[in-house]
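Below are structures written as structure tokens.
Any read-out appearing in this document is the output of simple, stated calculations on the displayed coordinates, not a laboratory observation. What you are looking at is a predicted structure, and each value in this text was computed from that prediction instead of being measured. Cβ atoms are built from the backbone, for glycine too; each structure is taken alone.
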Structure 1
Amino acid sequence: MTQEFSRRSLLGAGALGALLPELAIGRAPGISSTQIEAPVDETDAAWAPVRALFMLKPGMAYMNNASLGMPPRLVVEAVAAGYEAISREPLHGKHDLQEIIATRTIPGLAAMFGVEPDEIALTRNATEALHVQATGLALRPGDEVLISTQEHPAGRAPWIYRQAADGVVVREVFIPSPLETAGDVVARFEAEITERTRAISFCHVTRGGHMYPVRALCAMAKRHGLGTLVDGAQAVGQMPIDLRELGCDAYSASLHKWILAPSGTGFLYVAREARDRILSVFQPAATAGNPGIAPGGTADFPVRAATATALGLVNDLGLHRIEHRCRFLSDYLKAGLGDLRGVTLLSGPRDLSCPGSTIFEQEGRDAMAAVPWMEEVGQIHLDEHQRDGHNAIRVSTHIYNTTDEIDRLLAALS
């Protein structure tokens, strides 16, 4: 149906505006995408209409959302429509897509995360955003930055670059896995602050699903006059997040994981009040009014425009419902793992773990080998977590997963 509509509509000049409403890209802020009825509870039956929006191969259970989420069919169609528009009539197609990005995608993100549109810069992913925020932080040789031992390589790499290029001192704060308490995380960072420390950089949610006390860390850092830069790649889309309430100076995220946007989408938030500390690495004449944080040049306009569709779906469902659904599935998984012999659950309690990711070790099972084995024997996609001293398996369940799929996983493990 969509291809027939697009062929008919795109024959006219500037027809993308007619096509995209058909694909249900709503208007920001609070954009709506599908008008799907919100599920009434966390059960599989209530979420079956949502699962029907996705295109996954029948019989396959995808439980690696922390690596890459699956965009629903509507998002795929929006990307295709954008590329068809820009191919049939490049000038008008480009302008229409740019308008959608400027009036829907960016304002939609700002509304979702409680900030202003001019505080949001689109990037290809969290990795790019992390590099921009780290290299843009105003530092002198000898200044210190504290990071945790649980940072993703993409969160650690830009600081190692600054250490080599600018003489910045990067010090790692050991954080145990699993986390002990939220207060312990804050205390460990605070204990490492010296007179040379200028900023702390840490993840909101670790690769293994441990959830840091972001608000408390930012408040502590502010008392010491330190900047705060956060890696939110594993957090956005799993639960409601208000960046203004968190109090961080910068926040980087990928949108192709839990938000279910097209692959290659992310954003960087830089608070207005932090523009004197986090500077543009692209425009030497940047000002507080024109911070120049976003990378320049021609962007993947169809992909960025279609991100508005993903935001619309999330808004229709409600992030609080998504959080409850993800918790429901991970709790179901954790209960089942508790019945298996030789399994050690490494995910902490609710206040220290994100809704959707679960990590565990199983006696006698190599996590790295378990990934291809599970796909072969069960058509189940998951990931390993061989870090922080663990030989763990990571299962990241999203709203479209089911308890039947989790039962298949548990049966294979047993």
Structure 2
Amino acid sequence: MFIIAIAFAILVASSEIDLIVPSFPEIQHVFGLSPFAVELTLSLNLLAHCIAGLFAGNLGDKFGRRHIILHGFGLFIFGSLTGMLAPNFELVLVARVLQGIGVAPAIVLGYVIAMEKYPPSEQGRIMGLMNGVIAMSVSAAPVAGSYISLYFGYQGNFGFMAISGVLGLLALAIFIPNDKQHNEDVGLHINEYLPVLKNKTAMLYIIWISLIAGAYYTFVGMASLLFVKGFGLSLSQFGVYMCVITFTFGIFSVFSGKIMKVMGKKNAFNVSVLCLLGFLTSTLLLISGIKNTPELVLFSTLLFSIGAVVPVNEGFVLVLEHMPEAKGKISALISTFKWILTVIGVQIASYFYRDSYFSIGITVFFMMFFSLLLIMFSYKNDVKFHSVFNNVS
């Protein structure tokens, strides 16, 4: 039950984006907002997450990881209830900020707690299994969010998140061992991150993992406006499209260990790179004049979902192994960087958005282009990375 409780907590924390995104068209209509303004419900949430994430790692090391995650869930529940009862858009934004702060500890510290339970040889498999199960579960979030929004309005999505938060809080309280402590040697200053920030190899991993995640969430953050308002799909149809994308990532992530065992890690890595190159090529075609359709955008994004699995799962394990004394800080930096990049990506894409895929596609293209360059640089120059993907023990 330990791993299930951790996975469920991360699932609840991760799904808040996918649950609220289907409500963006309604929120925009109810409060008379521009696309740029409605995307603040995502951007401020992620900005709060970024700031809280920087302190979550140190707080967990100082006071106990379980302790900090539980307090975060309490704040998330309060923020969800605030959003459900908010009479104006300003209070909705306050609620989203509280939610962003509240979920940060679970996402930053949850994976670290799970990884520490298993030896390094098993961590890649556990990482893939957790990511896959969470992704497949999160794949239901856009569908659930679409139908909840359809029948109960955006307030219903906030209410659903409050209930999920309570269940996550109970799962953690019951099944995760108490590690409450008071470590005087751990400070709460940002300069505690300097050893990681100065480590070139660690930062290389952190940046390209964050770029992949930022590109994905930039697409997710803009997806409802594109599919519902741009392509004219219904909320339920939009939910199905998002379900296919996240479910595909989930399936490949769950079976990534078996895929690499059958194909060999080198072949699996090469296929991943080819899929990412296919995504970049198809995105260029979509933004260069080819008539955009939801099916073509879906196909392009599926290449991204499949290609990202192996680099992200294995990269996360490798960077934690590179600096084992700084696992919490590395996880915090990945979380913070990916949300900063998402905020930048979403706000750029929404500012230039004109009911087409162009601004979304070009933003995501550049994020993935630079990520792939850094992946190949790691493959060529980092001995550990190269040996792992060449089946060298």
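Looking at structures 1, 2, which one was Cα extents along the principal axes in Å calculated from, given that it came out as 64, 61, 34? Before the final figure, lay out the partial values.
Values: 1: 64, 61, 34; 2: 55, 48, 36.
Considering all the candidates, the number was obtained from 1.
A value of 23.5 for mean count of other Cβ atoms within 10 Å over residues 262-269, calculated from one of 1, 2, originates in structure 1. Can you tell which of 1, 2 yields -28000 when helix-only ellipticity at 222 nm (-39500 (n - 2.57) for each DSSP H run of 4 or more, over all residues; to 500) is derived from it? Answer by label: 2. For FRET efficiency 1/(1 + (r/R0)^6) of positions 198 and 278 (r between Cβ atoms, R0 = 35 Å, to 0.05), the highest value in the series 1, 2 is held by structure 1. To which of 1, 2 does the computed value 0.55 (FRET efficiency 1/(1 + (r/R0)^6) of positions 62 and 118 (r between Cβ atoms, R0 = 25 Å, to 0.05)) belong? Only one of 1, 2 returns 0.55 for FRET efficiency 1/(1 + (r/R0)^6) of positions 62 and 118 (r between Cβ atoms, R0 = 25 Å, to 0.05), namely 2.
If relative contact order in percent (Cα under 8 Å, 6 or more apart) comes out at 23 when worked out from the coordinates, which of 1, 2 was used? Traced to structure 1.
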